[in-house]
Structure P
Amino acid sequence: MKDFATTKMSSKGQVVIPEEVRKRLGLKAGSQFVVVGDKDTVILKVVAPPSMDDLDHLIKEAQKQARQAGLKQSDISGAITRVRKHR
């Protein structure tokens, strides 16, 4: 396995990610990236939706913090109602 490969940018600004890299990272057509450029460096970072486990963890953490803050379900329902009225 090579650590690097070269590629070219087309006249439309398109860059081909070499097949070996795509396979190694499991990239498919439609994969999305954040693109960061600084001086002579371009970084592509894969953006992937969170897994269900990640979402479960976030929900549990939010519930824990809400309990610690003393929030009740009625507080949340009331806040949603107020926001919807201001739309």
Structure Q
Amino acid sequence: MKNKTEANQIAVFERVIAVLQAIQTTPVASTSALREQVMPDLSQRTAQRYLKGLERAGYVSRVLDAGWHKSDARYFLTEKAKQLFGVQG
């Protein structure tokens, strides 16, 4: 059982890194774009909950823009996340 738990933890870690990298490199890192790029196995709602968890943990910030579709948001790396990648600014 331990190996399965470890594998799941590694998979979660790898997904977090993939999402953060996608936010860093995607010009418009919306929920839809991120789901399409790195979370295609998740529903839109599950991707939203996943991103909300990263927001609560302080790794991303979410912006709802009046011009955007109401169920979508744009995500940006916070300073906490930028420090992981050594990003300046």
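So helix-only ellipticity at 222 nm (-39500 (n - 2.57) for each DSSP H run of 4 or more, over all residues; to 500), computed for just one structure, reads -13500; which one of P, Q is that?
Derived from the structure labelled P.
Using distance in nm of label points 7 Å out along Cα→Cβ at positions 18 and 34, single out the structure from P, Q with the greatest value.
By distance in nm of label points 7 Å out along Cα→Cβ at positions 18 and 34, the leading structure of P, Q is P.
By the measure volume of the Cα convex hull per residue in Å³, tell me the structure among P, Q with the highest figure.
Sorting by volume of the Cα convex hull per residue in Å³ in descending order puts P first.
Once relative contact order in percent (Cα under 8 Å, 6 or more apart) is calculated for all of P, Q, which comes out largest?
Q
So FRET efficiency 1/(1 + (r/R0)^6) of positions 50 and 74 (r between Cβ atoms, R0 = 35 Å, to 0.05), computed for just one structure, reads 0.75; which one of P, Q is that?
Answer by label: P.
12.2 is what came out when mean count of other Cβ atoms within 10 Å over residues 10-17 was calculated for one structure; which of P, Q is it?
It traces back to Q.
Each reported figure results from applying straightforward, stated rules to the coordinates on display, with no laboratory input. Since this is a predicted model, take the numbers as computed values, not measurements. Cβ atoms are built from the backbone, for glycine too; each structure is taken alone.
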